[in-house]
Structure I
Amino acid sequence: MFRTISPLGVPITVLVAAWWLLSRVPSFTPAHQDLLGLAPYLLTGAGLLLSIHFRRGRICLLLILSVIGYYLMNEYLAVGGGATPRACLVNSALAILLPFNLLLVVLMREKGICGSAGRMRLVFMGAQLLLLWVTLHEESQTLWLQLTQPLLNLPLQRYLAIPQPSLLLLAVGTLLAFIRSLTRQSPIDGGLFGVGAAFFALLNWPSIPNVIPLFTAAADMILVLAVIQESHNMAFRDDLTGLPSRRALNEQLPALGGRYAIAMLDVDHFKRFNDTYGHDVGDQVLKMVAGRMLHVSGGGRPFRYGGEEFTVLFSGKGVKDAAPHLERLRRTIAEYRMSLRGDDRPKDDMAGQGRRANSRTSREVSVTVSIGVAESSPNLNTPDDVIRAADQALYKAKHGGRNQVCLSGRR
């Protein structure tokens, strides 16, 4: 459960912090209040540098829109200046541009910044901003007022300042980002959900003191942290299985302490699966095994070691302590019946599950794993020594008939 909602943890925390600070900003010193006013610009600069470095074109577009929106809102919609014709124009224009572009970014695939698709998106964003500049220069409100006209007569709308079309665009974009953050486990999608919530606060309460700088800064910070999280996952998480990678394992090994056990797990006859069913089925097998390993009991931490090999760390435990949990994991994997993805089955997992549930002719296979486990001891005083001993125990499990757990130093 925690892993499912983890992409939403950072954006929700930042939004709650922004709301908590809202009533406390007046007690800040003048220097701190000035810093709050600069925070969106500073965060945007940091976010743009990260986005360019990691080729996150979608985040780059939102940051540009956010900082321009902040400048205009700060200039025209701050307390005491929201009743002028230009303020009404800016309010209506941003009420369309912010939700519309958020929805586009949610629907877009990442294409980077410097490629042709990235350049076209920047041009499209520039065209929107040019239109905003022209209408602001001419003080022409007609277009934006037409775009923000109510669609339905809803009683609830009287309690909201945000126009109905804007609310609809924002709701669709935010909901899609929420769903994708849960299904894809993507910090970027979780960040887009948080930005949608921040945009709602900006558009619905722009005249409340400090809402504009606080929630613009919150949106920018969410995007910056999402890029950092996504980049960390790319470096330390295996893309196929979602498990921590071997690099993450190597980071954990020095911190294991004096007593620990390490298990090496290998999928039995994996090459045969690849040769018989193809590499797509092989990928399904690895993802299935990883999914079961995520629920290993006894405090075990799973990692993908490489290929069809996996690792489980048990900090503070010996082989006798770890063995029952590994045996339960082995049995869970062996008992799992996996429906093979047919040629006509959608690549999307959720759609594929729906197709599988309605199909009575889908092929099913089962796989088994062999496990070797070793513990730290005076003779095995480094994690590398323990891993080698676990590998030797795994080798014995393979040659002893597979589908079993073999403890190092025991026959």
Structure II
Amino acid sequence: MDKTVAIIGGGSAGLMAAEVLCGHGVQVDVYDSMSSLGRKFLMAGKSGLNLTHSEPFDAFVERYGKRKDVIRHWLMNFTPDHLRKWAGDLGVETFVGTSGRVFPVGMKASPLLRAWLKRLDETGVRFYLRHKWVGWNADKALVFETPEGIKAVHADAVVLALGGGSWRRLGSDGAWVDWLSQAGAEVEALKPSNCGFDVDWSEVFQEKYDGHPIKSVVLSFGEFRQQGEFIVTKEGVEGSLIYAASALLRDRIAASGNAVMSLDLAPDITEMQLAERLSKPRGSRSMASHLEKTVGMKGVKAGLLREFVPKDEFSNETRLAFYIKNLPVPLIATRPLDEAISSAGGVKFESLNDDLMLRSMPGVFCAGEMLDWEAPTGGYLLTACFASGRWAGQGVIRQLASI
């Protein structure tokens, strides 16, 4: 083998690029700063590895928002069905859950990762752990900090799959932003995606409901409207329904300093029906007891009403019914990037050619979450990371064939 490809980052995108390059007459070397590979992949599978989603392809692509036209090409090259077959070929069968999400039968990420790494090792991929990339030297060699000291590596092509800026303890620290900017790449600032938000809870609410789930509610914000659930935290709110709206909420906070989401706490009943039931005589019952008795509103949902319904309107049945259906919850800040499930921002597509190669650095390709795109949870993040790794790997093959 007379050519070497260095892949920096041993997550889903980097390992997929390595797989594509195997068997093409090049030595593939994977470098990672951590002591083991696939740390974030394993974390994603901690509560059940959501590999992809089974919804129709066109609907699937829509999940990528403003970057959908670019990502469509990756996904046509490696569809959710291809991903399921790929996992099956590694001995990991998948199934479709009730929500349409796709999981391994055993739910865990570790068997899939072990089988994958074994196959890559058997095809000649070399792995270098605890090798932290710190940029290039004057000779345009890759520079790594290793347990044995500084190491310089020359490669015929490079795939950067360094992740975004969330969960830095798993290896994605965003340190690459400065190095690529200095090398002429345009990089959009990293920001939280699929993240939680701060709410200025009262001390009483915070102490009583921290960690409580809020189930079967509809969140509305602008044109966004979705039913689901989320969790109250001592800082604010997080969970799947919040994550689904997080890009819109984050951008509004960035633009105006806050965002107010609206909650329908009782999606299965109309405002008129609520008002009618609440108007029944209360007698000696407390308002809390009356809410529970007439409309089933108790616990954390009742607490939310106490938190945000003006006191002078709480005893007005008509107004209370309105707030149950349209409760305004002010969000005051986005939670820190390091806490987010993923990050938005990254290398702008204007800095890359169609093969994901940096225009300012021929032979250097980018893949995965370090690119400027975002997607909701539900298998969309992982699928696009896999697909981008394959796309970049195929780009490397074409680039090496041209030199």
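A short reminder: the numbers here are calculations on the coordinates, not readings from a lab. None of the values given here were measured: they were computed from a predicted structure. Cβ atoms are built from the backbone, for glycine too; each structure is taken alone.
When mean count of other Cβ atoms within 10 Å over residues 13-20 is compared over structures I, II, which one is greatest?
Top value of mean count of other Cβ atoms within 10 Å over residues 13-20 goes to structure II.
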Inset, instruction - Could you figure out which one of I, II the value 2.2 for distance in nm of label points 7 Å out along Cα→Cβ at positions 101 and 301 was computed from? - result: II
Inset, instruction - Please state which of the structures I, II yields 0.00 when FRET efficiency 1/(1 + (r/R0)^6) of positions 69 and 389 (r between Cβ atoms, R0 = 30 Å, to 0.05) is computed from it. - result: I
Legend entry - Parent structure of the calculated result -21000, given that helix-only ellipticity at 222 nm (-39500 (n - 2.57) for each DSSP H run of 4 or more, over all residues; to 500) is the read-out and I, II the choices: I
Legend entry - If relative contact order in percent (Cα under 8 Å, 6 or more apart) is computed and equals 24, the structure in I, II: II
Legend entry - Entry that produces 5, 21, 28, 21, 13, 8, 4, 1, 0 once P(r) over Cα pairs in 10 Å bins from 0, in percent is calculated, selected from I, II: II
